[in-house]
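Trainee: Scrolling down, you'll hit the structures one after another.
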Structure I
């Protein structure tokens, strides 16, 4: 499994717009992409403007397909307005074993 852990610092005045776009991308990814196993949007408990995405795809090709989806295009446009900074880590899921 191919996983991403994304940290996003959101502009305070754009939180509502960010959350709408993140919900759209997350919901559509899991619903519409057979290769997307999960897409969690997490809110930092100490910084109200920091969010995390935890995304798991069957493989790197499924992740690449994610980038071609209409909901990703909408997310990309919104993130350019809403996000101050973004960092991304790529990982391989080891456990639980049913992800492999």
Structure II
């Protein structure tokens, strides 16, 4: 089984810093912020094996660029897989409202 190297762009890192800051300071819940960000890093790290198990976004311009997504809690992680370099690059992380 091929193992991929997982990279996180500065934009995705900033997304996580912003969500941590919002939850920790605006919502005054630093322990929850820590758990959410830690879970995001844990799940992103799992992309090192079988990163193509998640779908490609079905709309342009993402589809033609091969941008895939996965959900982690109430967040959607966008990433691309490069088979020639055996790497995964996390592009952005977005909050998605839960229906519950």
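We did not get these values from a lab; they are worked out from the coordinates using the rules stated. Predicted model, so just to flag it, every value in this text is computed and none were measured. Cβ atoms are built from the backbone, for glycine too; each structure is taken alone.
Trainee: If relative contact order in percent (Cα under 8 Å, 6 or more apart) comes out at 46 when worked out from the coordinates, which of I, II was used?
Mentor: This value belongs to structure I.
Trainee: When volume of the Cα convex hull per residue in Å³ is computed for each of I, II, which one produces 110?
Mentor: For volume of the Cα convex hull per residue in Å³, the value 110 is produced by structure II.
Trainee: Figure out for me which of the structures I, II the number 3.2 belongs to, where distance in nm of label points 7 Å out along Cα→Cβ at positions 13 and 45 was derived from the coordinates.
Mentor: Working through the options, I get structure I.
Trainee: Here helix-only ellipticity at 222 nm (-39500 (n - 2.57) for each DSSP H run of 4 or more, over all residues; to 500) was calculated and came to -9500; which of the structures I, II was it taken from?
Mentor: Source structure for this number: II.
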